[in-house]
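Each structure below appears as structure tokens.
FYI, it's all coordinate maths here, none of it is from the lab. What you see is a predicted model, and the numbers here were worked out from it, not measured in a lab. Cβ atoms are built from the backbone, for glycine too; each structure is taken alone.
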Structure I
Amino acid sequence: YPRPVTPATKVVGPILPKPAKALPIHLQEFVSANPNGTIVMSFGSVVTGLKYITDVQMLFKSLGRLPYNVICKYSEKHKYSIPKNVMTFNWLPQNDLLGHPNIKGFVTHCGMNSILEAAYHGIPMVGIPIFGDQIVNAQKILYRNIGVVLDINEINSDDLYFGIMNATTDQWILGNASIVSKLIKNRPNGRTPVEEAADWIEFALNSKGGHYLRSEEYNLPWYQLYLFDIFAILCMMIIITII
């Protein structure tokens, strides 16, 4: 969200997303095989998000209804029936996949890195947050109108199917995803986020910490910072007036 920051805070943009590299042959063939496109589905590397879905077979059934191929990160052993248009992998080169021209959408747990990678490549998202900061991150998808968000506790086959179809066909969502991608990639100073971050680190080292950028608010007592002293005086004046 847009917000004011102090002079000591430098916003450089997302550091991890970058131009996509060529995919391994087995992924390249599957991603390119369907002329309608391919969907990427991943719930991150820390938590296996699919275990939070009550009926995983329902999920795969829903994916099988799609006109797209689906690449799904799923590392656990299972006995589920996998549709022909779905392939599961223990690990995925997510950034490189999202940068492939035949990727049409991204089903994500709403981890911040995942959202930034999809936003960088202009891919519309279907957010299914699980816990923690993912709940807040999902709201940013809605705020920028670059996807849809589903409730993992109530999701069913139709919800997932229509959520993906909506995100990948709605022109408003597709247009906003493209705009956000252009904004992220637009670097007026010609420096990448990593280079700009390094520049500011060197600047801080060379200027002995850049203490002159430190806001005076850090030197104020808490009651002055939050204007409690002013409120106290106003309250006293009101009380005296009433008395």
Structure II
Amino acid sequence: KPVEVKLVFRQAENYPVDLYYLMDLSNSMEDDKEKLALLGNKIAEQMSAITKNFRLGFGSFVDKVVSPYVSTVPQKLKMPCKTYNGEPCEAPYGFKNQLSLDLETTKFSQKVKEARVSGNLDAPEGGFDAIMQAVACEDEIGWRPISRRMLVFSTDAGFHHAGDGKLGGIVTPNDGQCHLRNNLYTESSNLDYPSVSQIANKIKEKSVSVIFAVTDLQFDIYEKLSKYIESSTTGRLANDSSNIVKLIQDNYE
């Protein structure tokens, strides 16, 4: 005789959560960076209401430091742009781990505030390189073996993918491995961008949930991308990133 058994699931109390915020720091994202610095404590407060075992990290990306992605004019390599306040932008780079996952969440706002925007030439960015490194470099980023792993990917631009490296003379396929030294991606100018399938496989392998927090103009392309990546969602980012806390909370729940 069949027996009906009612099952109720709920999150384990104080289950470890690691949240890594990966942000496009090209010049057009300057206002979003300033807002995120202010929202850092808010993110920590909201997540601490869910779990006391919460760690927060921060990384940024621009693009490959090769023409035609960035200007290779010597002066532009040193200072590709100026901020709204007339201050010099940072020299371009592929991916930088600004803050490994840390229980002291107050460090997050400070690191975001200290980070400077940079500049590049073409519209798509090197976000795929950054995702691959942020997910593959478990020790360097600080992902715990047992935790809910979340990665927020924030941008106002599209993405370069496998094959685009040929435009800059880069033909060696991406190997999907960690290549961080002193918190910088060392193979940015030597390896092609990852493919969608490489990104999807690495995210699945490392059990990371991804939130594509993107501006309205880019929403459709990332929503389509999300269909190929397990445990990923896409959310519309407000013009100044003010709704990022809600996007994170909705994804967790």
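Out of I, II, which structure matches 20.7 when Kirkwood radius over Cα pairs in Å is calculated? Traced to structure I.
Can you spot which of I, II the value -8500 was calculated from, given it is helix-only ellipticity at 222 nm (-39500 (n - 2.57) for each DSSP H run of 4 or more, over all residues; to 500)?
Values: I: -13000; II: -8500.
Of the options listed, only II reproduces it.
Taking mean count of other Cβ atoms within 10 Å over residues 185-192 as the measure, the highest value among I, II is held by II.
Tell me which structure, out of I, II, gives 4.1 once distance in nm of label points 7 Å out along Cα→Cβ at positions 57 and 145 is calculated. Intermediate values should be presented prior to the final figure.
On the way: I: 4.1; II: 1.7.
The value was obtained from structure I.
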